[in-house]
1. Going by distance in nm of label points 7 Å out along Cα→Cβ at positions 127 and 343, which of structures I, II comes out largest?
2. The value 13.4 for mean count of other Cβ atoms within 10 Å over residues 159-166 was derived from one model only; which of I, II is it?
3. Identify the structure, out of I, II, from whose coordinates mean count of other Cβ atoms within 10 Å over residues 167-174 was calculated to give 19.4.
4. Tell me which structure, out of I, II, gives 1.9 once distance in nm of label points 7 Å out along Cα→Cβ at positions 15 and 183 is calculated.
5. Which structure, out of I, II, was helix-only ellipticity at 222 nm (-39500 (n - 2.57) for each DSSP H run of 4 or more, over all residues; to 500) calculated from, if the result is -7500?
6. Taking 10.6 as the value of mean projected area of the Cα convex hull in nm², for residues 143-294 alone derived from one of the structures shown (I, II), identify that structure.
Structure I
Amino acid sequence: MRVPVVLLGGVDPDAMAATMVGLQFDLPGAVACRHSIDVERGVLTRTVSDLSGIIEMHETLLEHACVSCAIREDILPTLERLARDGRWQSILAHLPVGAEAAHLCAALTWDTRLARFLRVSAVVTAVGARAPVRDLLGDDLLADRGHHCAHDDRRGVGEVLSAMVEHADVVAFDDQVDPVARGLVRALARPDAAVLEGVHGLGGDVLTGRLHHHDRTGAWTSPVRTDALREVRTEGVWRVDLQSLQPFHPDRLLESLERLGGGAHRSRGCFWLPSRPGRALEWDGAGGQLSIGDHGSWGGRRPFTRIVLAGVGVAPPHLRPAFDELLLAPGEPATWPAGEDGFEPWLGPIREAA
């Protein structure tokens, strides 16, 4: 019988600690495994406990202080060991601050050997109630707060927390929050995800049941998602869904990335360029910081451009006109000299991307 695993992530150590206590009391026969990364020392610390107290504490030197190394070298082996031990009915895995549960979910889903002993039953994202809007839409870096996972970790707090909220089955504030903060999280989270103030009363049967479905979560978080979304303009929260079958014009996009990517809002989705027609390109932004990358091939699907944006207050009126201006107009030339489009630093040479 596979042991259910509840994954806990977040960017606020205090919120994660409070949520962990609530979860540990709700889960039946649970063992908790908490990992933390000390980037300066290059050390991963593991603490295993249950309601009787601390069972073990161990430090591991990481060859590279990063999340992928931590998952590979200690987190996955520890979860497997605890599952095979047979003493506990469920496992609560407190991930390192800033570590996204999506990476662990993928490993536990596709590793057939691990899947014999473990299954992800729920993904919980803890959100601090002190300044949730700033955490989601501000321009702080994890490194600014001392929560980076590696020396070269330049991820934004908003980028990471937004992705965690979007991937979660349960989003738990550690205290009461105002309607705007709750509404923003609701606009980002999967429609059937629970958004709660605390996790008390959620119930062990729910947490160890079938809250998490890898395919359903993957469809919501995919850059090339095709779900129908309503626009949101209530309780001080807005969401705008911009779509077109046309590609972005490479020159105009390169010159004006900040028109859509800049500002205190969350934006994500996909686009394509006429210079790289076979590649689905990812758009991922929050708090004025933007990442673009090569998501993969379109395969047999018709290329499309879709950017979904969300924020608080009033939606900037320039978003839709800016989106339209970045698109390649019908009949506009779609070739570029020397086979270059200016996006090589982010997307690689065109000849390798085709």
Structure II
Amino acid sequence: MKKQNQREIIFVTLHLTDGGAERVTAELISEWARTDYKIIVVQLRPNEFSNRYDMPDGVEYIDSRLGKNRYMNMVRNIKCLVQAMRQHANAPVLCFVKKAIWVVGIASLFTRNRIVLSERNDPNSTPPKHGMVRKLVHWSFRRADACVFQTIDARDYFPEVVKKKGVIIPNPINPNLPKRYEGKREKIIVAAGRLDHQKNFAMLIRAFALLHEDFSDYQLIIYGRGALEDELKKLSEHLGVSKFVDFPGFSDNIYQDMLKCAVYVSSSDYEGISNSMLEALAMGIPSVVTDCPIGGARMIIKNGVNGILVPVGDEKAMSEGIKKILSDPFFAETLGKEAYKLRSEFPIEKIAKEWLDVLFPQNNNNNN
């Protein structure tokens, strides 16, 4: 039940399942609910998956009622959101997911709520496939009252009318991460993410095959699921390393599974700010990451100080970066200690407050 004068926030998403944007959504919701905000989550595809992220008590869910007709579902989503926005007319509306952003844009034509949209990936590489939807997404960013980006490069993709109302807010670091492991590390190279082309795990497997000649007692574990799983398994067989490459799927205890590993690797062709990268660094795991657009890795990692950056798609450079860590325990330990310091730079309390300043700009005016 809403308390008297309690402020409300509407989150619009497809569903709260595994995914980087959904994970940040869940962490922000938990922090805001803890600080006495009322959160309303509007799910536009509620029956596609069940919720995976635990939400605090008091979060209100409004689920769109979908049928089998795709175009009627679009209409239902818009009507559902308009109704929710009118019911909570003073609540700002926040959306991270491109497949939902255009719905927010259209709903804003019929309501007066403050609209805040956020780009969570590389807009050069992840436009909606459908031309009309792409135009609607860009139009929605123009209509928004404020736009939030993870990096300067992401903001600069957009026209001046969007950049002028753009704010840079990085991802928070999960406050429940385990402390840095200080014992002897396991002979495991670890990666995590969807098994799709963006993550370029094929390049990682090729890099591991190059590395395997000198470090034959090491194993590569890639957590996640996706359409390319069979293809990646066949590649590891072709390269003769299938006995040393494992695909265990998703893990319900991913932090403990990663904590003692020798190296964390992100091989993506593009990212916003990778959550798994940020968490691996904040757990003090020596890390090798591609310096990919849209600049998130470069914003977080000081090359050779708290991690290693390598060019996108370069398996030789990736292999050499991992080898440098495995062959020099002192260097690996130093990288991990420096990376661990990131916890103090991106605490959830600080990042959640920055978001509130965008959602409720009158707070700043009242403080001046």
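1. The structure with the largest value is II.
2. Details: I: 25.2; II: 13.4.
Structure II accounts for this read-out.
3. Among I, II, the structure yielding 19.4 for mean count of other Cβ atoms within 10 Å over residues 167-174 is II.
4. Details: I: 1.9; II: 3.8.
Attributed to the structure labelled I.
5. Details: I: -7500; II: -11500.
Only structure I yields this read-out.
6. Details: I: 11.4; II: 10.6.
Matching structure: II.
Since every read-out is calculated from the coordinates, none of them should be taken as a lab result. These figures come from a predicted structure and were not determined experimentally. Cβ atoms are built from the backbone, for glycine too; each structure is taken alone.
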